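Quick note: the coordinates plus some simple rules give every number you see, no bench work behind them. Everything numeric here is computed off the predicted structure, so don't read it as measured data. Cβ atoms are built from the backbone, for glycine too; each structure is taken alone.
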Structure 1
Amino acid sequence: MPNPANEDISIQISLGIGAYTKLRIFNSMGNPVRTVLDGSMKKGKYDIIIPVSELSSGVYFYTLQSGPFKATKRLLISK
């Protein structure tokens, strides 16, 4: 994944079980700015595209939650 980025970003995820999955982007204040995924997904590998062209430069975070799994990572957008 390019970081910093000014184009769409591709995140690769691998789900070990089928589950309700949610991927959200938050600004540095913790406010949600975009929901990328929100629904049931089957077990498998996925390439998820996050469009960043409408977001301003800055530090963001994205949270992936799928079943019991939850992870948050930093995302730097530089234009």
Structure 2
Amino acid sequence: MKKPLSLKTQTMLLTSAIVLGALLFFGVFNAIHQASLTREHLEDKVRISASHLRDNPLVIQALEAGHTNDELVELVETFEWK
């Protein structure tokens, strides 16, 4: 028959489990929050880029034609994506 764990050992195990659970919870919460912030930041960048390009004649021509051309590709590649 196994000897039962002492109260000190049980307390240490329970405390360790609570601390690890809290760290895991806050780690997951932080990761989800960071992903959300990153998504919002990228959405803002896309919105700003789209607002700069919407009146450009090359973009209008490409949308009307249904395909892009080399000039438009070169224009988009000149943007700094920081």
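Determine which structure produced the value -0.27 for log10 I(q)/I(0) by the Debye sum over Cα atoms at q = 0.11 Å⁻¹, calculated from the coordinates; the candidates are 1, 2. Present the calculation step by step, with values, prior to reporting the outcome.
Details: 1: -0.27; 2: -0.57.
Considering all the candidates, the number was obtained from 1.
If helix-only ellipticity at 222 nm (-39500 (n - 2.57) for each DSSP H run of 4 or more, over all residues; to 500) is calculated from each of 1, 2, which structure is the one that comes out at 0? This figure was derived from 1.
Taking distance in nm of label points 7 Å out along Cα→Cβ at positions 25 and 49 as the criterion, the top structure among 1, 2 is 2, with the largest value. Given structures 1, 2, which gives the highest value for FRET efficiency 1/(1 + (r/R0)^6) of positions 41 and 65 (r between Cβ atoms, R0 = 30 Å, to 0.05)? Ranking 1, 2 on FRET efficiency 1/(1 + (r/R0)^6) of positions 41 and 65 (r between Cβ atoms, R0 = 30 Å, to 0.05), first place is 1.
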